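Each in structure tokens, the structures are laid out below.
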Structure P
Amino acid sequence: MGPAFLFDLDGTLVDSVYQHVLAWREALEQAGIELAVWRIHRRIGMSGGLFLDALGRETGRRLTPEDVTSIQQAHATAFRRQVSTVRPLPGAVELLAYLSRSRVHWAIATSGRLESARPLLEMLGVAPDVPVITRDQVEHAKPDPDLFLAAAERLGADVAASIVVGDSVWDLLAARRAQALGVGLLSGGYGQDELERAGAYRVYQDPADLLRHLDEVGVRL
């Protein structure tokens, strides 16, 4: 058996980053926080709580725990309205099917909560026996390593021999802290140099590009 794959979800397997950005903007505006879309995009993929802490710092506004909860709920509601416009990224379904056929173990580890992730998992046709670790199941989301450590544990895999595939610097920082090999995808909007600086061993355009180059990450084709 080759290495196990631990996949991020948004921006890595499904094309949902911009829907999340717009959902956060709507939630923040309801709370009276005006923020340019690019600033929100830079934070997608990190834990919602950390994201709101950082925004509080940038806007000079103290957010209470109640504020944080209501903004997160407003984001989930706004994202649900956007979810019908989300599509799997090119090659995502084929990549997962190829790994399953080749008996390569894989799991999904997302900073999103299960309610936001569920329709995306259905879209990808993720089987019920595939381990999916969501924000609800760990103490800390990315850039902490908890999600990837939990995913490797569920697979019975050694995290240090696993490959984390993600589209954001937060995924790659978490991979580095878990001592896994990080592989970056450009499909979430981060640049190659940023992903490499955060620890990506290789950077590919999207899941289809990764599928064509699996031998470079140690999967025997």
Structure Q
Amino acid sequence: MVAPVTRPGSTSRTTVRRIPENAVNDREALHQILDSGLVGHVAVVADGQPFVLPVAYARRGSDIVFHGSTGSRLFRALAEGQPTCFTVTLLDGLVVARSAFHSSMHYRSVMALGVARRLEGDDELDALHVITEHLLPGRWSECRPPSTKELAGTMTLALDLNEASVKVGAGDPEDDEADISTPPYSRIWAGVVPLAESFGTPVRSGDCPEDVPIPDYVAGWAR
């Protein structure tokens, strides 16, 4: 495997050109964003038509790992070496400016470019373990592991983080000076409305016996 690029945004394809001050060149920030997200989007082209697929994923070291069906022509295209783009975006707030033009969002985003590789055998099983624990911490040790049939129907892919960029939007609205100082727009409220994910109260499935307690690790999930 090629040694990872040490700094996000350090290639011509990942240099942030639009609002470059929002670029973050810290690999730790890259990992933190990926470790905080639950859903990524992976791009693939089939018969000249671009598709973007939402997928569950996890970071395993310097790789993003994700899975789909062996029956998916789009996943087969990725496994056969089609170049791809994988993105993760975390939305942290809405920026409410005095003008529609300057209204925006607080966000943290990652874009990774490359060619995915298919995982097999123990390597695939380990990746599925990592994905499960990323999404459902504590679950792998209690739930039934994948069967031979289930593994045969699953395609697990890895995309290295050799070429990636990180972009973060934060701060107050950047209104025009005239809108800040001159009525009527200077009298309009401006600021940031934070957004946060949270888990709700677990809901028992209809076929789960009432005397089976909610696991402590599920009750303790928090975001």
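Computed from the coordinates by the stated procedures, all read-outs in this text should not be read as laboratory data. What you see is a predicted model, and the numbers here were worked out from it, not measured in a lab. Cβ atoms are built from the backbone, for glycine too; each structure is taken alone.
17.9 is what came out when mean count of other Cβ atoms within 10 Å over residues 49-56 was calculated for one structure; which of P, Q is it? Checking each candidate, the match is P. When FRET efficiency 1/(1 + (r/R0)^6) of positions 97 and 209 (r between Cβ atoms, R0 = 30 Å, to 0.05) is computed across structures P, Q, the figure 0.05 traces back to Q. Looking across P, Q, the calculation of helix-only ellipticity at 222 nm (-39500 (n - 2.57) for each DSSP H run of 4 or more, over all residues; to 500) that yields -5500 traces back to Q.
Between structures P, Q, where is distance in nm of label points 7 Å out along Cα→Cβ at positions 185 and 201 highest? Max of distance in nm of label points 7 Å out along Cα→Cβ at positions 185 and 201: Q.
semi-axes √(5λ) of the Cα gyration tensor in Å computed as 36, 26, 15: which structure among P, Q? So the calculation was done on Q. Can you tell which of P, Q yields 3.4 when distance in nm of label points 7 Å out along Cα→Cβ at positions 17 and 129 is derived from it? Label of the originating structure: P. Of the structures labelled P, Q, which one yields 47, 23, 10 when Cα extents along the principal axes in Å, for residues 65-104 alone is computed from its coordinates? Structure of origin is P. Comparison across structures P, Q (criterion: distance in nm of label points 7 Å out along Cα→Cβ at positions 41 and 73) gives the highest value for P.
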